[in-house]
Structure I
């Protein structure tokens, strides 16, 4: 047992046991293969679409670059979560230091926030493309796109840093066992002793304000985009614009519904078992990583055509 002594009565654990799906006990090892398989599918599907975008010169456009970035974030998010999850099913390799726990917490929430921020940049890109098509090349330049991505990364850092910073100042004396497969904020806070009302308030406030602001901006932009798309005289161009927006809206729905449902259920269903909370966390963290490449690969015509050619060439 690793502890930090801060006086005679102040003791705080500095390392923890991650125990994913604790209710399954010895049967947890059976989850290794399905989650490993899911991880390999996520990495392969996202990497395939990214390869298609980077390999085809015709796809070297802002919209496709943002799609590739979003899918790269998916791979990073799954890699942040799944390997630690697999170790949490073991009884020999599931101990993690407080520092590593906080780093994982930061990475998880940063990547979720960055995912949402990229969706905002994509909404801006589609707004300019459909509402101001003639000025699109001069407005959406590579320099502007790089600047917006940097702003998105800085914004995501500012959202997550206060939550993780406050968590690093908490004393953990209740137990050194985290009944979760990852160092999520509330799972770690359950081990705290003392007043953590500020941590809870900041965490909830940041999440709610961030989600509400994002959804307001996305609603405003896509309502203008759809209105402008219906005014396009060419039926083909109108259909293409609406189909592209439909793909983005499906991804937005997947990302926000999974994160918001997890937050709501986590706070409402306090009597639910730890396994249920683990399952909800896995759902909101991994579902977008799995679904996003399928949506863009199946619904984006240009990507779909290149993927089809790639598979036909691979056929003996």
Structure II
């Protein structure tokens, strides 16, 4: 029988199950669909924590409330950076839409003037991608506190400390570690990947059922970074795919004068693929921003609920 999600054991069971489901949820790692699932897990765990506190009947005016407030403030601050980074995609999506429109016009009526306009639109889209990535680099480096994504080693905490407040401290510790990792995924995917952030070198130790799925996800994330040469950048699958497709279209357009019939056929297929990518980017980023706004509302409501619980004790 599965433990109640509103017990300490039930929370840890949900934590492990959520990470397992995230690991198995998408063949396209670091896609918008994957980031939305990571965001949904983050929200679900926060909501479960609030419900668990109500069941534990913790004493009013004690340190546990300060510790929750500190954690929710960290969550708020990092998610605000994520929202700023994701919101920056709007301008890139707009340039991408303009580029696709110019290419479609040229494809319907190939001539040198329209080809020049299409090439100009491609150039503007490429510049926008570079500008966005540079702005997100500055955003990640200046707006994120150095310890905001740190993963802690559980061996640094005594068992008595983790069991404090009827097990609440152990729950909050585990939530903080898992949240740090989920936030790292979201930052690296939607804003900017700085390999030195966090500590994914295996130095942190996690106990309990969530250790195995957490380790698997960490390895997948490290593999994604290594696959790109280990350097910094935005890992979002659709963003990288759209940039690569844009480069291919530019090359096809430049070949069009030499072999117009062959190039036009290849370009049409690539154009449809690029149109789908930008549509996915637009819808996916809008959904992710909506999830972030919902989390902000849930943090405000969670703080209010816990303060109300304490004031009525």
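Here, each number is a calculation from the coordinates, and none is a lab measurement. All figures in this text were calculated on a predicted structure; none of them were measured in a lab. Cβ atoms are built from the backbone, for glycine too; each structure is taken alone.
Have a look at I, II and say which one yields 4.0 for distance in nm of label points 7 Å out along Cα→Cβ at positions 192 and 224, as calculated. Label of the originating structure: I.
With relative contact order in percent (Cα under 8 Å, 6 or more apart) as the yardstick, tell me which of I, II scores highest.
Values: I: 26; II: 31.
Across I, II, relative contact order in percent (Cα under 8 Å, 6 or more apart) peaks for II.
With semi-axes √(5λ) of the Cα gyration tensor in Å derived from the coordinates and found to be 40, 23, 16, which of I, II does the value describe? Matching structure: I.
Given 4.0 as the derived value for distance in nm of label points 7 Å out along Cα→Cβ at positions 104 and 128, which of the supplied structures I, II does it correspond to?
Numbers: I: 4.0; II: 1.5.
It traces back to I.
In this comparison of I, II, the computed figure 1.9 for distance in nm of label points 7 Å out along Cα→Cβ at positions 48 and 168 is attributed to II.
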